1. Check the numbers for Kirkwood radius over Cα pairs in Å across I, II and tell me which is largest.
2. When distance in nm of label points 7 Å out along Cα→Cβ at positions 44 and 196 is computed for each of I, II, which one produces 3.6?
3. 24, 58, 18, 0 is what came out when P(r) over Cα pairs in 10 Å bins from 0, in percent, for residues 28-83 alone was calculated for one structure; which of I, II is it?
4. To which of I, II does the computed value -500 (helix-only ellipticity at 222 nm (-39500 (n - 2.57) for each DSSP H run of 4 or more, over all residues; to 500)) belong?
5. In terms of mean count of other Cβ atoms within 10 Å over residues 108-115, which of structures I, II is highest?
6. Given a value of 27 for relative contact order in percent (Cα under 8 Å, 6 or more apart), point me to the structure among I, II it was derived from.
7. To which of I, II does the computed value 18.5 (mean count of other Cβ atoms within 10 Å over residues 244-251) belong?
8. Compute mean count of other Cβ atoms within 10 Å over residues 20-27 for each of I, II and report the one that scores greatest.
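Here, each number is a calculation from the coordinates, and none is a lab measurement. All values derive from a computational prediction rather than experimental measurement. Cβ atoms are built from the backbone, for glycine too; each structure is taken alone.
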Structure I
Amino acid sequence: MVEKRPFGDSFLCRITDGPCWAEIVPQGASLRSLAVPDRAGRPVDVVLGYDTPGEYRERDACFGAIVGRYANRISGARFTLGGRTFPLEANEGENTLHGGSRGYQNRLWDLEPRGERSVVCTLLSPDGDQGFPGNLRVTVTYTLRDGALSIAYEAVSDADTVLNLTNHAYFNLAGEGDVGDHVLTLAACRYTPAGPGNIPTGELLDVAGTAWDLRRPTPLGDRLAHPALAASRGYDQNLVLDGSSPAAVVFCPRTGIEMTMDTDREGVQLYTAGWLDGRGGKGGRTYGPAAGLCLETQHFPDAVNKPAFPSPVLRAGETFRSETVYRFAVR
């Protein structure tokens, strides 16, 4: 069932499906809570978040938010499309991160229940919004059914534009502590190496022999102190998915919870929250480095400026559709 419930001076939509529930708030269309049973049948809220609407409005980190118009980075805070150059806000050094300070994670979305298991979130992004061309209508549908959370994206523009939507949930399958004991398997044989500002060089390199080789089950704690990850304080890297299913598997030995992820996107940004600053979170918890694990399914970072990368261009009148599904079980 889906209920609208008070949430401070705002509201949230709660989807309940057997022993599982999910909560979505209007700010950023953010996934505030996702509770699944552990091996003892106790509910564990497996995503980071805040306790009040004000924290979602005033603090960063994009906890559970829908990010756009272009998630991740665009080099030089500009791109060229159709022979025209579009300047953007430089909000991370010389580059644009997550669409700038007015990214979709910082907007109020319209939320409406649909049926017994879904919440539909909509946002109208006008021509020139954040510097991007085209009036864009975005619809994101959260569906919780049979122990799986689906996030389905749809968007249409009246002019050629670029688009890269993702969800920025931080997962912790124990609900608290850090994710060093989480075991990750990622179906990615290549990665996009990055230079200054974490901007991809444009190459696609093999993960073999690198810190980014996660093709076998790997406890994250074995890698987070790797010298190659020092600059990003852990993982903050786009990996090239090879198209197999599942795309990712995460297992927490403390709770027995296993999460598998499937997506139709070609890339995933693996981020282990190295830049969290010890802020307060839900239930009085403190979120510091490695408090959560992000698997941000996406087009490649800076793909709009890298012709060799798969194109993020959405043509006028065409409909963009994508889906990422997180499934939960215990073992």
Structure II
Amino acid sequence: MSQVSDIPRASAEAAQAALTAIQKYAENPSAFLALNADNEVFIGDGGELVAYREAGRFFIQFGGVFGPQDRQTAVLREFRKYARDRKRTIAGIQLQRADAELYAAEGFVLNQVGSSYSVHLPEFTLRGSRFMKLRNKISRARRGGLDVQEVSFAEYRDSIERIDSAWLRGKGRHVKEIEFLVGEIGGPVQRHRRLFLGRIDGCPVAYISYSPAHGSRSGWLHDLSRRLPDAGPGVMEAINATALETFSREKAEWLHFGFTPFTGLDASHELASSSALTGKFLRFLAEKGESVYPAASQLAYKEKWGPQLVLPEYLAFEGGASLRAVWHILRVTKSI
């Protein structure tokens, strides 16, 4: 029988089922974000996972159905019935192409909402003129005394919280920390993440948290990253370079930089079931929406690492496209 619960109050059985579904079936490199603490989870009869949050009359679903391919359609139909019984409509975000095609076949309307970016580690090198500016930034940070090490979150919890608080203050008092489309740190699945910390003269100044990525492009997801406002240039690049070198030595295949909304939009990526009005609205946000979501700065950081793989990701609308659903997605992610 299907189970429904939110992550903080999930039974041990449901929480383990959600984690197992990600480890066994997830192709989306950002899938580990489905285990964020404020998410609710729908567990199918065979242990499949649907992660979502409630916003108004919508269930905002994250990713597709995390389960074997031959069960995804059935579980989606079960979840739709669950939503319908509660008078809720499903709107999905961060569906990959295969998910989008499955949802389109079930009558959803799909639009590309952004792209994800990934580096294939066996092919990666910082040599060459293309990466000269990046190498210089990394060298400058290291010459400035930056020391980067992989650390335990439990040991550095207080330092991480101080960096987070300073980072948010530096963004301005009206800025909220974006959720749902980024991961978190701490909680029951922290043991699966990895944390790289930068220190200057022994003082923690910045960190990057990496989440595991499973599936055919397994590796690590460059997830949550924070720094003190006065940490200096090149600090984040130097931390990521250290992590990248570590993962390469361990023979990891991919470093994923994750999803950025409103980037890489291309008419050739749209499905036949796309909405022209929603597509126009998303392109408007891509051109004018930096105050809604800092896409340009995120994209610039990701592109400086020369990602070899750029994939479209999609919004899905049950019962037709809706700008109201887009609005609720922006609200539930705290993008506005």
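1. On the way: I: 19.9; II: 20.6.
Looking at the calculated values, the largest one is II.
2. On the way: I: 4.3; II: 3.6.
Answer for the origin of the read-out: II.
3. Values: I: 18, 33, 25, 16, 6, 2; II: 24, 58, 18, 0.
Attributed to the structure labelled II.
4. Values: I: -500; II: -11000.
Structure I accounts for this read-out.
5. Details: I: 14.8; II: 24.9.
Once mean count of other Cβ atoms within 10 Å over residues 108-115 is tallied for I, II, the winner is II.
6. Numbers: I: 19; II: 27.
Going through each structure in turn, the value belongs to II.
7. Values: I: 18.5; II: 14.1.
Value 18.5 for mean count of other Cβ atoms within 10 Å over residues 244-251 corresponds to I out of I, II.
8. Details: I: 22.9; II: 19.8.
Comparing I, II by mean count of other Cβ atoms within 10 Å over residues 20-27, the maximum is at I.
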